[in-house]
Structure I
């Protein structure tokens, strides 16, 4: 039987996911800039560093942005992702308060 997460563990996991999603939302806010940065890269490491510089990403956010599928750029998916971020922020507030 698997044990349930403690509130602290849930908060830590949520903050990790939220950190990634917040980076993805920044890409959605400026997809043309993102594409320009990616297309100008010559190697994966260079592209990750360029995304970190251009968007202020952490390493994990830059890699997640590169791994994001282009279908995520649709307006409907953007809306869903933004809603997910809002829900995670509310959950983080709730878990932080307990």
Structure II
């Protein structure tokens, strides 16, 4: 777990360093107004991507079947779940 946290931290720091380098290079070669236009265009592209994803999700939600709702008592559902877990092979065993 600590290796994953270290890897994530390292990648995050690397991305931050590269982003600062690219940002300063853009400031060096472009004017503030050009950078404002580039920034606006990137936000526009991100907004269009989110809108595209939202429309795709809405169309796929209508195609899915409605799921039935469990109207049983909580304890009846809990008992049923525990019996299913007990019947399943390997769930209640400890690795040796």
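What the table shows:
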| read-out | value |
| --- | --- |
| Distance in nm of label points 7 Å out along Cα→Cβ at positions 47 and 79 - structure with the largest value, from I, II | II |
| If Rg and Dmax of the Cα atoms in Å is computed and equals 25.8, 68, the structure in I, II | II |
| Mean count of other Cβ atoms within 10 Å over residues 7-14 from the coordinates reads 10.0; which among I, II | II |
| Value 0.95, calculated as FRET efficiency 1/(1 + (r/R0)^6) of positions 23 and 87 (r between Cβ atoms, R0 = 30 Å, to 0.05), assigned to which of I, II | I |
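Each reported figure results from applying straightforward, stated rules to the coordinates on display, with no laboratory input. Everything numeric here is computed off the predicted structure, so don't read it as measured data. Cβ atoms are built from the backbone, for glycine too; each structure is taken alone.
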